Structure I
Amino acid sequence: MGASVGIAMETHEAARPSHAPVLRLKLLGPLAIRRNGVALKLPASRKARALLAYLALSSGAPGRRHLCELLWEVPNDPRGELRWCLSKIRGLVDEAGHPRLKAHDDQVSLDLSDCHVDAVEIAAAADEGLALLPLERLRALEHLFAGEFLERLDIDRSPSFQAWLIAQRRRFRAANVAVLQHLVGLLPATSDEIFPCLEKWIELAPFDRQPHLTLLSALAERGRRADCEEHLAATAKRFAAEELDFAPIRMAWQALKEERAAMRVSAPQASDPVAAEATRSHRVALAVMPFIDETGGAMPGGGLARGLTHDIITRLAKLRAFSVIAQGSVFALAERGVASADAALKLDVDYVASGTLRRDGDRLAVAVELVETRSRRIVWADNFDYRLTDALRLIDEIGNEIVSAIAGEIEMAERNRAVLKAPNSLNAWEAYHRGLWHMYRFTKAENDQARQFFTTAIKLDPTFSRAYAGLSFTHWQSAFQRWADRAEESRLALATADQGLFVDEHDPSVHWALGRALWLNRREADSLLALERTVDLSPSFALGHYALSFVQAQSGDPRMAIGSSDHSRRLSPFDPLLFAMLSSRALAHVRLGEFEEAAVWALKGAARPNAHPTITAIAAHCLALTGRVEEGRRLVATIRQTLPNYCFEDFRTTFHFPADAEALFRQAAERIGLA
């Protein structure tokens, strides 16, 4: 939020006086305003009431022209009608010596910093992070949801306001779902308060599997078999009416009945299907809605747009990182005119991606957006611009970049969510992402933490192949960084990758881990075969291309290493391993005798915030090869602050260089005092 209203939202709790606020504005449910506990009579004009609500939530101070266009499609005297509406609002909110409605030049704002606004409080709590709030605060927030946002205040002849109103209703409906979800999670299992919360959650998100399973579990714990069957039957009809798959809920209930033959009241055991639902990998689900071609005369979802959508869905599925809804389902919903946000709820997915294409001459502009379903928060959005030449090659290029970006953003969002939860409450999916959060810090202590979380993920779900890949990487790190016995850690890295391969031989991340482990065990030829298999399985997997660059840069084809490094960075320009992608290119330039280029790329890698001492050592050697000896020595001093005894032998045995490259690096080490 901006200007005065933004300050009110961001500092609401801190700024609130110890006594009750004079004004209380209610936007959830029918619009209402109270002064000192007394309800004020609202203007008869719907547009005056709509304007009050809009200003209460506005970002900054909107201009008068914007407000006129918002509420009056073809007004006779828009400025005059706006002035009249503002005078009515001023009579409601202003006090003697304390004007809250302010007009400066052409802008209008509403200062509610000393007032209570239900929607503002909810928005501030969401920004603060609902997962961090205590039970009583969540109860208080849920009490604020007294109905739909601005209930019965639709204005048919004001399309701009109506679009804003619909967006706000979706926003606060999603916020209500999120509050209920966290509230249910904190309520004692024996509390009957859970039932009205679940019933409301199901009312707001009828096709979300989680509240149905939680309700069935709660009813079963109390021995209410008939209520379970009644709820199951009614829900099955509702899913069938929308042509949605009800089988997962039915199967969970069937397993629950078998496990609870006696229907005794007890805490869920590990064998319970609902408990299993909470502890297994529970990988997030994603829907990619058909892209729309906005070029004049183009058919929505046809031609290039349809081809790109199909390609993205296929490539995302090949990553095997999360569940991807089949294209038949998303195209069917799109053909029925179901909006992306509503389709996401119907499909019970965690994220939904959508996009548009626009062709202008020989240029193609593609806009993509990734939204988290429950919060309706935009996780990522970007624009891509290409020269429109060969359509098939273009689809391949765009598809790779979009898929890698979507996968990376989902992974980052899931890592950040997992780190907020108590370690003993994590399911396999969350434990895996908590492991990634620690793994990408590249220190011994964090690597040990990551190993524990990956091990937990595997115990909770022995079929979770990516957890094996993560565990293999932690052993790889221990060997590469010499944090433990190199031979033993190399063996464990290979053994763990093999276990992951047994679980899912089509998972590119497992082949990536296997390729790295084979390199560690000095089986370079086998390593390259495994890594080539990685990118064959998923051309969008950035780390696969980086690992190819890493191996080729040392003992393979350095030109291919440069191409693979560049490709990995195009796919994932903000990757946690970006420092390694840059440094691999530097090593390739050294082997080609291109020392100046090597120094440029090595310094870029060393400048990354999570670069470890080995990356700094690459930069120090490259600087020495260009004659920048003093700069190289300064980097050596930096390394020895962490590793006092670091020397060329550590550097040499970390990598697998051929004799000529090793001789070059040895000369460089002598110049900077590492020999």
Structure II
Amino acid sequence: MNQFKLFCQLIISGSICVGAAKAQDLSNKNNSSEPVRIVVTATREAKAQSEVSETVGVLEEEEIEFISPSHPSEALNRIPGVHVNNLGGEGHMTSIRQPITTSGVYLYLEDGVPTRPTGLFNHNALYEINVPQAERLEVIKGPGSALYGSDSIGGVINSITRPAPREAELELNPEFGSYGWKRLLSTVGAPITDDSGFRLDLNLTDNDGYRESSDYSRYSGTLRFDGAISSETKFKTILSLTEVDQNGVSTLQEDDYRNNPQKNIYRNDIARREVESVRASTEFAYEPDSTNLYTLTPFVRDNQMDLMPFWMLPYDPNLYTTKFHSFGMMAKYRRKIDSIDGEFITGLDIDHSPSQYLEKRISLITNSEGLITDYLLTGRTNYDFDADQTSISPYIHTDWQAAKKVRLDAGLRYDYFTVDYKDNLGSDVPEQQFGFGGFNHLRPDSQTISYDQFSPKLGAIYELGLSHDAFANYRHSFRTPSVGQLFRSGSSVDSADLSPVKTNSFEIGLRGASKNWLNYELTVYHQIIEDDIVSYIDNLSGDRRVTNAGETEHQGIEIGLSGNIFQSWSYALAWAFTNQEYNDFTAVYGFPAKEINYAGNKVAQAPRRLGNTTIRYRPNFIPDTTLELEWEHLGDYYTDETNTQEYSGHDLLNFRTAYQYSRDLEIYGRIMNITDELYSTQTSNQVGSSAVEYRPGLPRTYYAGIRLKF
């Protein structure tokens, strides 16, 4: 709480006094009667979606406010091909053209700035972003464009903050719900001068949790200044702070899952997670004329997480702390070229992030009921190392009108990444332990590792008619091995020899709009991931090793439809059908260790279908009222790599309503999981084990709130 208190004191004292550029108006329309859908993530500035050759899903502020998401999944799962699950609190795993995974295959941004550095991916990264108060959410599905580097294999998720208001405003949004849910969203903003203003968003959340001992709290704030130095130079400054305190929840065996889903074997902060995250950035935009635009965005990050990893408690219980401090800069130059109705973009991203990792071994205390109630430090330090990361990434991008109906784009990015690793433990600390409860903690020697990678991108758009077009693209992306994979070796030998994982993606699609009754997008994609990290047993030495030898194939169809039915009814459909397979993938499991190859099997925890359908009704006989029924569908998937057991999937129904009592007062409510369906947000089992583990989702849950504007 110390950083949050300091944040509030800085605001109250007025000691933060930096400005930012006024937000661009995203409601522009072309000369036809069809509205232009604007996206900003593809090229880091506002652009018509019809001029972007990749698939970008968008949620606007009005939609986010109506959804009022208590978890990021409630908003993002409305985008075709996107699935975010709920692991408790705001914990989550994501599936976008990939399985439900903790792997670093997604890039999370806030106003275009990565929230975390390469090599320190966190699959829960959305809890460091204030999703319910975002102005818009954008998702690039598949690899990012040439403007983005490592980790953007499955997709890029960009949360865009709300700009300063043009006149003074104050909003209060208290909300209450089942299982002790309490949340206050508040906003205050005002002009400072004719050319500047500020907005402060606060998100204060507390929740007892559905499952036993699963309470969760979050305190976050986003302070944004918008301003202008001159008519040519504008800037925006964003300061974001988040503190999360979350108790761990255990997986359940089938009997408890079906008969006692509230059970949690972790008590008294076992498997807890405590996060403190601070980010600050200022974007300067200099536009001397209608042709040229220069932007410079320096940024800093400070992040600390204390975690007792629940997945390691059964075999290697520990408590670890990760810290990183980042200093970086994003520079970009864009030039419009009227002769080819196009533009040229070049830029340079620099990120320097010193990080620390400290892990201590613990022993667990279990009571007679099998509940883990406490822990003791054993006195052993498993790992203590520094890993200072630096990345330098120049890129170019261009697009142009190649023919009357054909628009082309191309880009190339070069990423150079280096990490300076230092083992802080002395040689007297043993790496191997023997006897009951012993577990290897091998440590690479101190060293410097570097990678470099070129990432090309090609795209084409063909205009089929007014507001209708076809598009296609090829994109290459990669992800560097994480710091944990490289240096937190466990029992694996030579983990520091790993190389980046690479992917090649091909995509074709159709999209368009017909008046107000139909907006559509149909996308077919094919993606190959190579050099994935796999485990194997060295036949000569008997050592367990990791190497880049895995290959998986991911392909599917995504369908998005939306529009109005008559005057009072509207609809939205977001569906995806996927097929994900192992082409070659070897792993080690069991004790004593065994080796198995999954070639030809389906990828574990890769749902075959993702669906979200909403019907919205605004009855004429109850003015200013909105009613919505939502159907969420998650298809079946194999729970492990051997494809011997399955989760059958689930279907959920949700209901939302809102009543605009006056311009300044809105009353709303929602019922999640109307039918009280028993379902699991993640279902898995260890290879070689028949014991399937479940994570129960929320039963029928009620929420109600009011929005006050002054």
Structure III
Amino acid sequence: MEKSAQQVPGVVCASLNFATGVLMLDYDPDNDPREAVLSVVRSAGHGIESLPGAEVAPGGPELTTQSWLQSHLHEASLVASAVLIVVGYAFEFLHSAGVPLYVADVAFVLAAIAGGLLTGRRALASLRARMLDMNVLMALAVVGAAALGDFAEAATVIFLFSIGQYLEARALARTRRSIRDLIDLAPALARVRRDGREFEVALERAKVGDILVVKPGERIALDGTVSSGTSAVDESPITGESIPLAKVEGDAVYAGTLNGNGLLEVEVTRVAADSTLARVIFLVEEAQASRAPAQQLVDRFTRYYTPVVVIGAVAVALVPPLVGLGSFADWMYRALVLLVVSCPCALVISTPVAIVSAITRATRDGVLVKGGAFLEAAARINVVAFDKTGTLTKGCPEVVEVVSLNGIATSRGLEIAAILEAGSTHPLAAAVLRAVQVAPAPGSATQLRDFPGRGVEAVIDGVRYGLGSPAFAMDEGALDLAAEEAVSRLESRGETVLVLFGPDGALALIAAADEVRPEAPEAVESLRAIGVRHIVMLTGDSELTAAAVASHAGVPEHRARLLPEGKVEAVRELRERWGAVAMVGDGVNDAPALAAADVGIAMGATGSDTALETADVALMSSDIGALAGFLDLGRRTVANIRQNVAFSVVTKAVVLVLAVVGYAPLWLAVFADMGVSLIVTANGLRLLRARSR
């Protein structure tokens, strides 16, 4: 199809997505070739339908509705062929009763014509594109069998081939339905409230800031934030999490998710084209269209395999009879068998069907994979490196203890700390602000000085105070021996310590802790269970905090106080020592390490545009428990591809040998092609049923 479309005047480039059946065109608008391309597609025997939600450009070609016969031509031709074959064999049986044999031959010829309608049309399209594909070779084999007078075999062979094509198309449609199911998740209309009135608008007409009214049981049309109401929302289409999540005012919701039993009002934050669902659909389609390394290898092999076997078939037909080793008809028949065997359909399809099925399965389970190459890389992973904050931990620290020093009241210490942190967006600053009862008044601090990565100083009520890390307080001469011992005690429990100090030294220690994800220990054990050789935590936090979190999560090695470049160096060192590395982080601060790893895995893609854009894989629900399942899916995918390729090659080799020595009839050659194609397709589709978590 690509080559045929590219020959149409005006077409610059054509690309057909195997996974979705979508033909993309780059063309010259001054010489609009779309109608001509549609004619080429139809002439090759393929149906055409518009994408859901697609609009035809003014003056562009209209897609007419097909008649029942057109849309069911394949089934109708198969039924007609089967009936005529039965009639032909019946007439052969009745030959002893005086029925002429040519009557049976006529029935077989009609059966071959009926069964070969689509094959013939596609063969002509391939010849126009100057390609030798299975349709051309099968058409030659049928014509050759008929020329040798074996009309029954010609009809039977084309019928078996057409049955195989039909079953293969139905099987592959299962993988395409998964993407269509995603597309259908978002409703066509959104119920919007504007100026006190409610009305429905097309999704593309909804604007950022609109208020959506989502009734119980309805799907949420666009990404947004709950502005009013409470409900439980099923987010499984996006995150793979089967348990509905409670949503209250201020919570984010996503297009395509299902509202439970409460009325929600949602303020739109993204237009339809930019919604999480739209980005997931685009990335999945892009991933399924990409070629994995194994597929590229197979493509290079088949580029030479088919021409070589065709040349061999010609040699088999001509050379032996010319040297007196048998009749021309006998060797011609063997050559026809070789022609049928020569097309590597099963080999070509063995890789993409497994990759597409695995990507679809992962997407259903909330794991977004950006291409087959990363599934193959996942199969080789020997070491997994975790970031700490937001990955092994929840990423939302809370103040767990305030230690008063020099007689200051804990409430006063927290109040001063909150004033100092009022303008900061750091997670620890947010934890301090959440811990105070009353938010500080604007302008309470003057002469504010920020020391990035260390702390902050300001004047409050005429006194200069500082708040920051123990190292910052030490450099400012604010830590005495008692304060240092208290800091060590808090850090030994895995808590991060902020030191509040004034002119006379340390006033208070504020300890915050980021809770380890409850699923972290089990996730680490699952990684060991699937054969990951080593697990390590890389963090910029202190040694004591890192040790406490690693111990709680069951991670055997940790490396603390690493800057971004330190994490990159650690990834490279781990690769040299253990082999392929997967880095798991938040997709923003860990971007250099994610890029340096063999597979970069981002947490919480629903909340981070950067994660979707930079990572190779995204865990949509931020559940690291899905990680072992994904790596295991990669291993099963590679094993599936190897099974398919080995079965295809061995079967082809056996039938090739049998064909040359004269023990392979045409029907066996058809089985070696279409039968094996069906088997490898069914084997690849097994990955759809295997959960990746």
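Quick note: the coordinates plus some simple rules give every number you see, no bench work behind them. Being a predicted model, the structure only gives us computed values, none of them experimental. Cβ atoms are built from the backbone, for glycine too; each structure is taken alone.
Suppose distance in nm of label points 7 Å out along Cα→Cβ at positions 112 and 440 works out to 4.7; of I, II, III, which structure was it derived from?
Numbers: I: 3.6; II: 4.7; III: 9.1.
Answer by label: II.
Have a look at I, II, III and say which one yields -16000 for helix-only ellipticity at 222 nm (-39500 (n - 2.57) for each DSSP H run of 4 or more, over all residues; to 500), as calculated.
Answer by label: III.
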